[in-house]
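Here, each number is a calculation from the coordinates, and none is a lab measurement. If you're wondering where the values come from, they're calculated on a predicted model, not measured in any experiment. Cβ atoms are built from the backbone, for glycine too; each structure is taken alone.
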Structure P
Amino acid sequence: MPRTVNCILLGKEAEGLEYMPYPGELGQRIYDNVSKEAWQKWLGHQTMLINEYRLTPIEPEARKYLETEMEKFFFGGGSDAPKEFVPPTT
């Protein structure tokens, strides 16, 4: 039976992550409070940030920025898209 969490992003009970997706205290908070569905939303948002700002995730400054945005995305009222970002239309 899958583990469930009261997802902070979706505001409902949903299937939880199978493991901590990030190290440390932030990773534990995410594991305890974020669903698989919400984590997928973050991965999409993170990809957009990496592409729009041309970040290299291996660089310490980029990793710190992404960590800050991840915390804002889940626990701080959201992470905004860059002003220049135009969502794709389908």
Structure Q
Amino acid sequence: MDDQRNLLDYETIKGAVAGEKWATAQILKHYDDYMTELATVKEKQPDGSVKCYVDEDLKHAIALKLLEEIPNFPLKEAERGVKEKINGV
């Protein structure tokens, strides 16, 4: 059940696929921490220490890729799954 505690709701996903700006903003907000984690770079310094920083260009590229893929979300399959869950199939 922990895996489902912070899922995006169906209406937000549907809105984002339809191009609604509010929904797209919600998706970006939802994934912000994850994108930050993915864009965190560990760089070994000459003295042997490790410097961690967020590569903002990389984070921006990840966000752009997410935005490009939103219209490709399999909404029909998700709708079918929601209907099956409601009908107890």
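Structural remarks
- Origin of the derived value -16000 (helix-only ellipticity at 222 nm (-39500 (n - 2.57) for each DSSP H run of 4 or more, over all residues; to 500); candidates P, Q): P
- Which of P, Q leads on distance in nm of label points 7 Å out along Cα→Cβ at positions 32 and 64, largest value: P
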